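Read-outs: derived from the displayed coordinates by stated rules, not from any lab. Note that the coordinates shown come from a computational prediction; the quantities given were computed from them, not determined experimentally. Cβ atoms are built from the backbone, for glycine too; each structure is taken alone.
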Structure P
Amino acid sequence: METTLINRHRYPELDLILWDRAETFVEPDVAFRLYEERWRFVDQDRLEQEEQELILQLKKAYGHGHMLVA
């Protein structure tokens, strides 16, 4: 995955789990880590197709196909 910054406002659930961060753009590896750490706060039923695809790309690039969630 290229290292293009991710605009949090394009992904509603990502935007919600970044509640404690002010920046608009985040590094992909940071987004992946925060998805993992805060997965319990992600409403999976509300994930739009574009965000599901982002998560899959992040899993491939940074999780070697896996996401460790509790």
Structure Q
Amino acid sequence: MNLTDLQQGKTAVVSDVTKLNDIVKQRLIDMGLVEGQEVCLKCTMPFGGPVMVEVCGQCLSLRRKEASRIGVR
């Protein structure tokens, strides 16, 4: 399952970030989105827009394409 499969308001644990581009992966790691970290999907924007997730007490907006490459369980 990936991050975009979560329902709004549900939480999951990040399990795989290896499918991301190296530069994007490093930026997300710097912001706290690492394997084993709990994330909550706050909202998804319509028409293929970004998704907002909460991780480590802060909200991040991610492109849907990048969020679909983040594996969660």
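For mean count of other Cβ atoms within 10 Å over residues 28-35, find whichever of P, Q sits highest and give me its label.
Working: P: 18.5; Q: 14.6.
Answer by largest value of mean count of other Cβ atoms within 10 Å over residues 28-35: P.
Where is relative contact order in percent (Cα under 8 Å, 6 or more apart) largest, in which of P, Q?
Details: P: 35; Q: 44.
Largest value of relative contact order in percent (Cα under 8 Å, 6 or more apart): Q.
Using distance in nm of label points 7 Å out along Cα→Cβ at positions 4 and 20 as the calculated read-out, with 3.0 as its value, let me know the right label among P, Q. Present the calculation step by step, with values, prior to reporting the outcome.
Values: P: 3.0; Q: 1.6.
Working through the options, I get structure P.
Which structure, out of P, Q, was helix-only ellipticity at 222 nm (-39500 (n - 2.57) for each DSSP H run of 4 or more, over all residues; to 500) derived from, given a value of -12500? Please list the in-between numbers first.
On the way: P: -12500; Q: -4500.
The correct label is P.
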